[in-house]
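Please go over the structures that come below.
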Structure I
Amino acid sequence: MGARRKATFYMDAEVHKALRIKAAEDDTSPSELLNELLAKDLQEYMEDLEDVADAKARRSELGKGLTLDQMKKKYKVNV
């Protein structure tokens, strides 16, 4: 996934307790479990960010291709 960063945030005591219990049941650390849960929850959002970055990168390609009429003429297509 990439480089890890430290984050400090607050959660309800009951959520914290559930996180610790679930992590123990899964034989993992609360940090690993929380990272996994957040990654799953944010996966679609992260994919959208990648799509936006790809679209921005493609902006430089605008105007470099052929128009539909040019393509028809080049490949002798009558539509």
Structure II
Amino acid sequence: MKYADKEIQEMEEFFKTADLPKTIELSAGSVITNVPAFVFSHLQIIKLRKGVGIFEVFYDRLVLVKEKLSAAGQGVA
């Protein structure tokens, strides 16, 4: 398992204070058009499906968004 309660809590804390843009490009051809809804839904899924391997991709995508925001200096409002 890639994440546990501690990682989920850290993710929630980051996104509570992050200055979220409306859209973000994760990679070529992969654009999130509603970042706040994306973050909310992905956090819900990783909390509800913790420990189920097939759902780890939701955590991975949140990590990508967090890294992009941090690199762009948008991580903290």
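Using mean count of other Cβ atoms within 10 Å over residues 2-9, single out the structure from I, II with the greatest value. Walk me through the numbers before you get to the answer.
Working: I: 5.5; II: 12.5.
For this comparison of mean count of other Cβ atoms within 10 Å over residues 2-9, the top structure is II.
State the single structure among I, II that was used to calculate distance in nm of label points 7 Å out along Cα→Cβ at positions 10 and 26, giving 2.6.
I
If you work out distance in nm of label points 7 Å out along Cα→Cβ at positions 18 and 42 for I, II, which one comes out largest?
Going through I, II one by one, distance in nm of label points 7 Å out along Cα→Cβ at positions 18 and 42 is largest in I.
Supply the structure label, taken from I, II, corresponding to mean projected area of the Cα convex hull in nm² with the calculated value 4.9.
II
As an exercise: helix-only ellipticity at 222 nm (-39500 (n - 2.57) for each DSSP H run of 4 or more, over all residues; to 500), calculated from one structure in I, II, equals -18000. Which structure is it?
II
Values in this text are rule-based calculations from the coordinates and carry no lab data. These numbers were taken from a predicted model, which means no experiment stands behind them. Cβ atoms are built from the backbone, for glycine too; each structure is taken alone.
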